[in-house]
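Since every read-out is calculated from the coordinates, none of them should be taken as a lab result. Because the structure is a prediction, the values reported are computed rather than measured. Cβ atoms are built from the backbone, for glycine too; each structure is taken alone.
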Structure I
Amino acid sequence: MTTLTEQDRRWIRRYHPRPDAAARLVCLPHAGGSAPFYRPVSAGMPASVDVLAVQYPGRQDRRDEPCLTSIQELADHVTSVLLPWTDRPLLLFGHSMGATLGFEVARRLECDHGVVPHALFVSARRAPSCPRDETVHLRDDDGLVEEVRRLSGTDAAILDDDELIRMALPAIRADYRAAETYVCAPGPKLRCPVVSLVGDDDPKVTVDEARAWERHTNASCEFHVFPGGHFYLTHHQKDVLALLADHAPRR
């Protein structure tokens, strides 16, 4: 693996380095989310999988950096940062906005760099061919907090702390803008397999919208429905980890 620049290191969190692993799993957070959301995934994966969690600018230790408000711009940066890590099979896992970002990163890896991911996991996100007209990012602060609380995507302690939530709101708003203004540009279907996961009571994506990911790959497309809402995976962590491990190559 080539040496990473300091700027590249700001994008990647590697909580449990496994340099001899057979594969790498790259985890992309949801809107308003951050890399530590995936620390349990890193801890729970087998020794054969090295886990990388992406940290977007504008939050936590990157809070002094400008937020990015475009999926395309985020995908350009993430793809560039991930290239040194493609020396072994790469699995991409994105939740909600992170799923759309994972799709665009997979596109760039395949089309621009000849790197076909081993699999793309898209969680709690409708397929790019199923757009909705959403304007949460245009709401006032109270409206934005209400939406985040409705989806249970942020620690309640943060939502109840005025100072903390005001620190987090710029990143949350920027991410919602990126997700809600995303338009899927024409292009070839993916060559990598896609695994779609969704909660059966998710207000942000229907089961049919999640199943529509099959339109975006020429490879296989699996589909898994779990009980729960937008953050079903927090209640089914063991099952999700098992699914990820089952799809990871072994030496």
Structure II
Amino acid sequence: MKTSKKWIEHFEANALEQRVEWNRPPMITECETDSILNSLQAWQLGETSDGTHLIHASTIYANNINDPDYIDAVKLFIKEEQKHGNNLGSYLDAIGKPRIKKDWGDSLFRKIRYFNTNMEIWTLAVITVESAAQVFYQCLKNATGCKLLQQICTDILIDEAYHIDFQTERMTIIFQSKSSITRLISRMVYPIFFFATSLVVWYAHKKLFKAGAVGFKKYIEKMKYKYFKTLHRVAFSEQPINMLSQQVAY
């Protein structure tokens, strides 16, 4: 497993990568725009969180385990998520579409995390949403012939693979520190939360998923795959988990 210092090095190095050619003009058809716009706007809003509550929870947790570097790693993780929001926002600006300020799905998730200071719940939520995000951005990439938007999606997909690594490693550390009883509870809670949240994401963005050639059955298959590669392995495997090469595709 990577240490917090290693994750800081990763995020700092990745921030220097330039994978999007912003001199490319956005070439998106009206039909494509109709299929993806609402979801693109909603996801852009969701990527713009300042991360205050996550930083607060991470600070409490890091102080408890005496790992101050973890706080800086989380801050860099949040900064990378904000980059995604900025890039999607720049694309919306380029095609002359507004950035929205409110979305029911985003509002729901913000309310859920507002009072949460439990690092396990935070990590569970992030793994779930980022897993859905991988399906979302691949579908967004598939739903358009616009090279600029495809590059934006590719950049995000590369980042998200590492993000799931980062969060899965942390969940493993948290899980292995639990008692036998709390491990048993977690094994019951993880799949319920993961798949309930996955259904909410499907309901909110099914038009986009279908535009990317992913119907409900295929979406559930993909989310099931991601669950077994992350949370299920955390809860049922005693072996160290290295997700790096397994989260990029599918």
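Okay, here's what the table says:
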read-out: Read-out helix-only ellipticity at 222 nm (-39500 (n - 2.57) for each DSSP H run of 4 or more, over all residues; to 500), computed value -25000, structure in I, II; value: II
read-out: Winner on mean count of other Cβ atoms within 10 Å over residues 53-60 once structures I, II are ranked, highest first; value: I
read-out: Which entry (I, II) yields the derived value 55, 38, 34 for Cα extents along the principal axes in Å; value: II
read-out: If distance in nm of label points 7 Å out along Cα→Cβ at positions 189 and 229 is computed and equals 3.5, the structure in I, II; value: I
read-out: Given 0.05 for FRET efficiency 1/(1 + (r/R0)^6) of positions 21 and 237 (r between Cβ atoms, R0 = 25 Å, to 0.05), calculated: source structure among I, II; value: II
read-out: Given 26 for relative contact order in percent (Cα under 8 Å, 6 or more apart), calculated: source structure among I, II; value: II
